[in-house]
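Coordinate-derived values only; no laboratory data. Since we're looking at a predicted model, the values are computed, not measured. Cβ atoms are built from the backbone, for glycine too; each structure is taken alone.
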Structure P
Amino acid sequence: MSDPKSDLRARMRALRATLAAAAPDAGTRLALPLSPRIVAGYRPFRDEIDPLPLMLKLAAAGARLALPVTPPRDQPSSLTFHAWSPGEALAAGGFGVHEPTGGEVVIPDLILVPLLAFDRRGHRLGYGQGHFDRTLEALRKTGAITAVGLAYAGQEVAGLPDEPHDQALDAILTEKEYIRVRKD
C-alpha cells in the first residue's frame with residue numbers, strides 16, 4: 001500500500017519543476033509586508049523558489065540574514081540558524097543543501113520555509129524529514145516567530161493530510177500573492 005504523502009511528494013516535485021521552468025524569475029517578484037529583525041532564508045535546492053532577492057530587499061531595509069544548518073542524518077534535532085551575508089562561504093551539507101560554514105548562531109523572528117505543496121490552512125508538504133516542524137515547534141515555545149512558506153502559486157492544493165507533529169505556517173508567499181493564515 002502506498003503512502004499518500006509520498007505519492008503527493010512525487011507529483012508535487014514534478015509540478016514544481018514545471019512551474020520553476022515556466023517562471024525562472026519568480027523569486028524577484030516576491031514582496032513581503034513584514035519588517036523582521038533577523039530573517040532566516042535558505043539556499044534553493046533543486047527547483048525551489050529562490051528567496052535571495054527577497055532576502056536582499058529585507059537586508060536593505062535593515063534585517064540581518066541567516067541560513068539554516070541541518071543536523072546530521074542520524075540526529076533528529078532542530079535546524080540551527082547562522083548569520084550570513086551574501087558572498088560568505090557555503091558548503092554542501094548532509095542533504096546536499098548549501099549551508100554556512102561558520103557564523104554566529106542566531107534566533108530569527110522570520111523564517112522563510114521551502115515546500116513542495118501548501119494549502120490555505122497553512123499546512124505544507126516538505127521532504128518528510130521533519131526538520132522545519134521540529135524547528136518551528138521549538139522556536140514557538142521560546143518566543144514570537146513568523147513562518148512564511150515560499151512557493152509558486154501553482155503549488156497550492158485544496159487540502160493536505162496533516163499529523164499531530166506538523167507545524168502550520170503563519171503565511172504563504174507566492175509570486176502572485178501573500179496568503180495570511182494566522183489571524184492575530
Structure Q
Amino acid sequence: MAKRIGVLAVQGAFAEHEAMLSSIGAECRELRSAADLEQKPDALVLPGGESTVQRKLLMESGMLAPIKSWIEEGMPVLATCAGLILLAEHLSNDERTCFKTLPVTVRRNAYGRQLGSFITEAEVRHIGMMRQNFIRAPYIEAAGPGVEVLSETDGHITAVRYKKQLALAFHPEVGPDTRLHEAFLRMI
C-alpha cells in the first residue's frame with residue numbers, strides 16, 4: 001500500500017516534493033486548509049519557500065496547532081529550507097518561531113539573498129555524497145541533545161535528524177537524486 005504523504009501546499013516548492021515522492025511510489029495530498037487535515041496522512045513534508053509567509057498562512061488557516069500535534073506525536077516529517085525554519089525551536093536572527101519541535105538554533109537567510117544561492121557536493125550521513133542546492137538558505141548554528149548531524153557545508157550544519165524529523169537547509173527535490181526522499185519514506 002502506498003504511503004500517504006501530506007505536503008504543506010500554502011506556498012513554496014511543494015510541487016517538486018510531490019513529483020519526487022510520486023516517482024518513488026508515495027501518494028501525495030496537498031494540505032491547504034484545516035479541512036485538508038481531516039484525513040491524517042502517514043507523514044508530512046514542509047517545503048522550502050518563504051517561512052514567514054508559510055507561518056502566517058498556517059496560523060490564519062487553523063493548521064498550525066494540529067500539524068504541531070502530529071509532529072509532537074511522532075509523525076515523520078521532511079522539512080527543507082523554510083520547513084527547517086518552521087520546525088526550529090530557536091532562530092538567531094528572528095523572534096517569529098513556528099512549530100518549535102526541533103531542538104536547534106537556525107539562522108535565516110544565512111548564505112545571503114537570492115544571489116548567494118549555490119550548489120555543492122557534500123556527504124550526507126547514511127546516504128553518501130549528494131548534490132546540495134542552497135537557495136537563500138538557512139543553516140543550523142547549534143544542535144541540541146539527541147539531534148544527529150547528517151551534513152555540514154563550510155563548517156555549518158545543513159542537515160539533521162531528530163526522532164522522526166528530517167530537516168535540511170538545502171533542496172533535494174530540485175535534482176534527480178531520490179535517496180533522501182527514500183530515506184524519509186523508510187521513517188514511516
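Thinking of P, Q, which structure, once FRET efficiency 1/(1 + (r/R0)^6) of positions 14 and 110 (r between Cβ atoms, R0 = 25 Å, to 0.05) is computed, gives back 0.25?
P
Suppose you compute mean count of other Cβ atoms within 10 Å over residues 78-85 for every structure in P, Q: which one lands on 28.8?
Q
Suppose you compute Cα Rg over 2.2 N^0.38 Å for every structure in P, Q: which one lands on 0.92?
Of the structures listed, the value fits Q.
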